[in-house]
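Alright, structures below, take your time with them.
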Structure 1
Amino acid sequence: MIYLSLKFLHIVGAILFLGNITTGVFWKSHADKSRDPKIIAHALDGILRSDRFFTIPGVIIILVSGFGAALVGGYALFRTDWIAGGIGLFTITAIVFMARIAPIQRQMRGLARSSADQASFDWPRYQRLSRGWAIWGSIALLAPVLAAALMVFKPTR
């Protein structure tokens, strides 16, 4: 029963984590269509806040329950290919998020906040930042999706 409870928590953590990343992409895209710096800044404020309330707790739940389930279930963390692969992909996501995505999000928000109106908004600079955010964000989203696939399909060599 402990193993299944940990597995359930692991799935809940993955839902929080992947769901928040996905909805963040939606809301940023929705705000960008307005080209209004106030709306964009508001959306980015929400994305940054939701990272604190959903993404980070999701990460903690995934890690604690995942390692716990593996240990309770008798899986060798780094000798079980699908677990080691999932840990590697999750690590890639964490590095990309901390090194690239979070700084770019803060830069985009700062740029939007510093603009009084659409006429003063440096849209070309914002678009350059946004393209970088989209590229790194795609990596940060694809990696945990692949990790989820490894957890479900459990491929072996």
Structure 2
Amino acid sequence: MAPNLALISIPAYYILSIAPHTYALSIASKGQPSTLDNRNPRSTTHIAKLRESLGEKAFNRYERAESAHKNAMENMPLFIAAVFAGLLADQATKGTVGRALFTSGGVSEKMKRFLISWFAVRGMYTAAYITTTDNKLSFVRSLLWVASLGVAFEQIYSAAKVLGA
């Protein structure tokens, strides 16, 4: 029995969310993770020491990677809500609402489009967040963020129409 793609997408998004943090740690440790002081990594003292030891360019990249990670985590509840709303709508359309979370069958084309769109936009957003150093180009990142909201809101609205009928 194949697992439900929509449910599997939740831990997959979590992994995507952790990737920038992992990258930030590699910057902070200069590729030597065993040298990283991890006793209180969110303290202002730790951050000040990183700023001093990394230099401005590397520290700025570290900060952008950590910010991308935090933004991804902030958007996780919206993603999960959109996934579950879509699953419920899929199951309501099939007439199997009671088994919505326990079936292993495939997902609708609408759900597949949502998942592909979400991961594509969020992947581009993460890359743009980490690599954009020019303030004039930072609007691209903001547009990608708005696009990800639009993808999720559209999924939830579509599900609401199905479930409200």
Structure 3
Amino acid sequence: MDKKNITSDKKKMCVVRVRGSVHVRSDIKDTLKMLKLSKVNHCVIVDNRPQYQGMINKVKDYVTWGEINEETMLKLLSIKAEVVGRKPLDDAYLKKNTKNKDLKSFTESLMNFKADLKDVPALKPVFRLKPPTKGYDRGGIKQPYSRGGALGYRGEKINELVERML
């Protein structure tokens, strides 16, 4: 397979935990812990490599996910990103600690796989979101998104959900 082909279909995925931890099997609980999704309404950004796809498939009854776009990623980083000490991530911190000069350039390089969230020292990998404005979808948090619920793969619609949770 051509290396250019592999990188062209790479995407950033946003995974949001929807359901709580009561009556969760231990293997699913471990997978949620590996994804760093310890609480409801926590969100992580991963890429769509097969290792993450397998983990997401295992916890599909507890999370919702989809491809995040650059605009939503910028809002997520500017509003909800925290450095250790509960300080917000801002342009001054990025300019001092990374090679990027501001949040917008960091977001562009992040979405183009030229940078990673790990490149920012002391950045917390989890975004703590609020419950969505006007709630989850009508089907509730026990039904898949394809049947009107909140769980499972959303595709581009994850951006609307994340913006309601900011």
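In terms of distance in nm of label points 7 Å out along Cα→Cβ at positions 131 and 147, the structure with the greatest value among 1, 2, 3 is 1. Sorting 1, 2, 3 by distance in nm of label points 7 Å out along Cα→Cβ at positions 35 and 51 from high to low puts 1 first, with the largest value.
The maximum of FRET efficiency 1/(1 + (r/R0)^6) of positions 123 and 139 (r between Cβ atoms, R0 = 25 Å, to 0.05) over structures 1, 2, 3, that is, the highest value, falls on 2.
Ranked by distance in nm of label points 7 Å out along Cα→Cβ at positions 11 and 115, structures 1, 2, 3 are led by 1, which has the greatest value. Figure out for me which of the structures 1, 2, 3 the number 44, 43, 29 belongs to, where Cα extents along the principal axes in Å was derived from the coordinates. Computed on structure 3. Given structures 1, 2, 3, which gives the highest value for distance in nm of label points 7 Å out along Cα→Cβ at positions 67 and 83? When distance in nm of label points 7 Å out along Cα→Cβ at positions 67 and 83 is calculated for 1, 2, 3, structure 3 comes out on top.
The numbers here are math on the coordinates, done by the rules we state, and not lab data. It should be emphasised that the depicted structure is a prediction, and the values quoted were computed from it without experimental measurement. Cβ atoms are built from the backbone, for glycine too; each structure is taken alone.
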